[in-house]
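Input: structures, listed below.
Laboratory data are not the source of any read-out in this text; all were calculated from the coordinates shown. None of the values given here were measured: they were computed from a predicted structure. Cβ atoms are built from the backbone, for glycine too; each structure is taken alone.
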Structure P
Amino acid sequence: MLPKKIVGVCSFLLDQSPSFKESKQYRLRAMAVLEEYQGFHFGKQLLTHGVHFLKEKEIERLWFNARVIALNFYKNNGFETIGNVFDVPTVGDHYLMHKKL
């Protein structure tokens, strides 16, 4: 049975990264799933739906800054890292990740 409350969210924003040449880029700005619902593939479903929606809009690249602890989740969903780890103050270590759509 599905929960009757919001257990996960993600937001996609029109945003250009200087790291990529495509003119049609979006950024995954935020993504979260309540801890007690992690492991049930809600995050994968949100991400898959978002990528599908962006492909329909003919967006060429999706990029974002990923927390190190989420790296394997994104890699398992077809995203790649670029560059070295960097610190986001008060948040922690991140990698720039992307996927050509």
Structure Q
Amino acid sequence: MAAQDHLLRHMLQPALPLLVWGVHFFFCYVVAAEQARFNKTSLSWILSVASLLALAILTVLCWRALRRLHAGGAISMLHWANAACAVLGAVGVALSCLPMLLLLS
């Protein structure tokens, strides 16, 4: 039963960067659509703050994943998945910022 208690935590570690990327994507495109709908350009700082916050969270997650890989000991597939998803999430946030910056400039 003790192994089942940690199952959610172990499965959430690789999925957390992808969740951050998804929330960032949804939030930024909803805000950009509302700005275009109401012709407001004063809220572009919200998109910048959301993108920097998402990148900061993903940087911490990537650093933690890489630290686990280089700590030595037994490295499982879960550790590699955690590192790969953290890098993928950071690339996804960076690429989803590009169209926003082009539309808002």
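Matching task: 0.50 is the computed value of FRET efficiency 1/(1 + (r/R0)^6) of positions 26 and 90 (r between Cβ atoms, R0 = 25 Å, to 0.05). Pick the structure from P, Q.
Comparing all candidates, it corresponds to P.
Computing helix-only ellipticity at 222 nm (-39500 (n - 2.57) for each DSSP H run of 4 or more, over all residues; to 500) gives -30000 for which of P, Q?
Going through each structure in turn, the value belongs to Q.
Given a computed value of 25 for relative contact order in percent (Cα under 8 Å, 6 or more apart), which structure among P, Q does it belong to? Don't jump to the answer; show the numbers that get you there.
Working: P: 25; Q: 43.
Comparing all candidates, it corresponds to P.
If distance in nm of label points 7 Å out along Cα→Cβ at positions 10 and 82 is computed to be 1.9, which of P, Q is the source? Please list the in-between numbers first.
On the way: P: 1.9; Q: 1.2.
Attributed to the structure labelled P.
Which structure, out of P, Q, was Rg and Dmax of the Cα atoms in Å derived from, given a value of 13.9, 44?
Details: P: 13.9, 44; Q: 16.9, 56.
Comparing all candidates, it corresponds to P.
Work out which structure the value 1.35 belongs to, where Cα Rg over 2.2 N^0.38 Å, for residues 34-73 alone was derived from one of P, Q.
P
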